[in-house]
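Any read-out appearing in this document is the output of simple, stated calculations on the displayed coordinates, not a laboratory observation. A quick note: this is a predicted structure, and the numbers were derived from the prediction, not measured. Cβ atoms are built from the backbone, for glycine too; each structure is taken alone.
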Structure P
Amino acid sequence: MIQFLKESTFAVNDVIRKSWLVLKANYFSIAGLCFSLFITSNASGILAFYLQDVNPALSYFMAFLFVVAYFGIQLTLFKYIFMLIDRQEKIKLSKTIPTTREMARFFIAMLLAILLILASYLIVSVLAWPLIYLFGVGLVVNATILIAALLTLYLLLRIAFYPFFIIDRNSRALDAIRLSLALTKGNVVKLLLILAFFAILQLLYIYFNYLGYPLVSTFLSVLTSFIVVPLSSVIVAMAYRVMMKRYG
């Protein structure tokens with residue numbers, strides 16, 4: 001399939017507009033799944049706090065279960081959104097739950113992605129090592145961290161769609177990463193614009209919270225929790241669907 005993937009483009013405004021229409025028509029179901037992610041994430045932290053002094057083995061086991069549950073709900077959310085985008089009339093929740101094979105491939109792909117990022121950081125560090133003798137340790141280390149951070153962001157954008165290939169196209173872990181790299185070629189700037197759309201609201205929240213405007217920061221926090229998070233999930237899925245549309 002990868003040889004048929006060509007550079008595809010999509011209008012950021014059009015993706016956001018279509019995503020808003022999907023969210024508006026199905027807000028409570030999408031927000032409900034996002035709320036389940038919130039509950040799962042916070043419950044895991046609370047249990048880990050109380051179990052750390054009781055039994056470390058039990059604490060690790062519960063952490064593992066919550067990680068599986070969290071990403072399982074996340075994949076369920078995206079499968080559900082895909083069905084909404086495809087305008088399927090009857091959507092059964094049982095059909096949106098990822099299979100054991102899909103979950104296994106997802107975690108294998110996640111591990112490969114982490115190894116890819118670590119390898120890129122190692123390469124940057126090795127290439128920068130000789131420059132220490134010219135510019136000093138402090139400057140080279142700071143520059144290396146900055147370059148590695150930018151490279152990590154770039155790689156994350158390029159491989160961001162690997163879960164979708166697993167749950168939508170039944171791809172294997174390595175194939176899903178390769179297909180994501182192929183699909184996002186030429187669309188990095190547009191993906192950055194989408195990322196900036198959500199980052200601005202988060203930065204505004206941090207800014208007003210720092211200045212001591214509790215009402216404004218609370219409003220932005222509520223907006224982020226109940227609108228931005230569900231909308232971002234739909235937008236990511238919509239961007240994938242738009243880019244993949246030509247490939248059937």
Structure Q
Amino acid sequence: MRSAAARASVAAFVLSGAWGARAGDIPDASIVLEAPPGTPGSDPASAPPRFVLLKDGQVFVGGTSRVEAGRLEKAEAAALRKRAEQARKGPGLTSPVTLGGDTSRTLRLRLPGAEPSEIAAIGDPAAAPPSLAPLATLLADLLRFYHPSLRPYAPTSYAVAVREARLPGGCRPWGFAFPIAEALAGPRIVTAAEAEGWPTGAVPASVCTDEAGTSASPGHRYAVTLRPLLPGERP
């Protein structure tokens with residue numbers, strides 16, 4: 001069990017925006033849930049959102065790498081929005097919220113509606129006390145969300161992120177048209193065609209380059225991720 005000081009440190013880290021899985025601006029989103037993937041060796045910063053509901057009822061469900069898309073009936077979408085509003089207005093609710101259980105796990109619920117709000121929830125929804133039931137049950141349902149309309153989603157673009165790291169195993173050359181230094185400075189967007197053959201989402205690829213940006217030398221090694229972007233999303 002973490003001490004109060006440790007939990008406070010985690011909270012500051014989360015609220016500063018430094019915590020990993022962080023979706024960009026998704027136009028017309030009414031509910032966004034971000035959760036770190038459980039795949040060993042994955043990079044949470046490049047995981048797609050776990051759940052997104054748009055104002056028109058379109059819904060996206062993300063995993064470590066892939067995304068499924070579907071559409072809810074008007075009543076289904078309204079019911080989810082009502083539950084999110086009830087969770088947001090829970091008595092004494094502050095962010096971050098400690099749910100209980102595994103405190104190494106952080107969920108981020110974003111509600112970008114007329115009164116935008118964000119709730120960072122630390123722990124396991126199943127371990128939450130009764131006072132947090134509206135939030136905990138919503139989080140649990142969104143984490144395992146299923147709808148018969150869901151089908152594989154084919155992103156048209158990806159956000160390329162690069163950090164210096166030596167991953168286990170071999171490495172591949174840098175194959176994009178822009179210098180790797182530009183992606184080191186901030187995410188770059190590539191098309192689905194340009195991303196062909198690369199691992200996507202939270203699964204990183206190991207890239208070797210020399211200072212000139214070629215693959216002639218393995219002296220510089222990087223972890224490269226390609227996060228699938230939802231319609232209109234900017235990293």
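Tell me which of P, Q gives 21 when you compute relative contact order in percent (Cα under 8 Å, 6 or more apart). Corresponding structure: Q.
If helix-only ellipticity at 222 nm (-39500 (n - 2.57) for each DSSP H run of 4 or more, over all residues; to 500) is computed to be -5500, which of P, Q is the source? Source structure for this number: Q. Mean projected area of the Cα convex hull in nm², for residues 69-140 alone computed as 5.4: which structure among P, Q? The structure behind it is Q.
Each of P, Q could give volume of the Cα convex hull per residue in Å³, for residues 117-164 alone, but the derived value 56 comes from P. Thinking of P, Q, which structure, once distance in nm of label points 7 Å out along Cα→Cβ at positions 29 and 125 is computed, gives back 1.6? The structure behind it is Q.
When Rg and Dmax of the Cα atoms in Å is computed for each of P, Q, which one produces 20.3, 66? Checking each candidate, the match is P.
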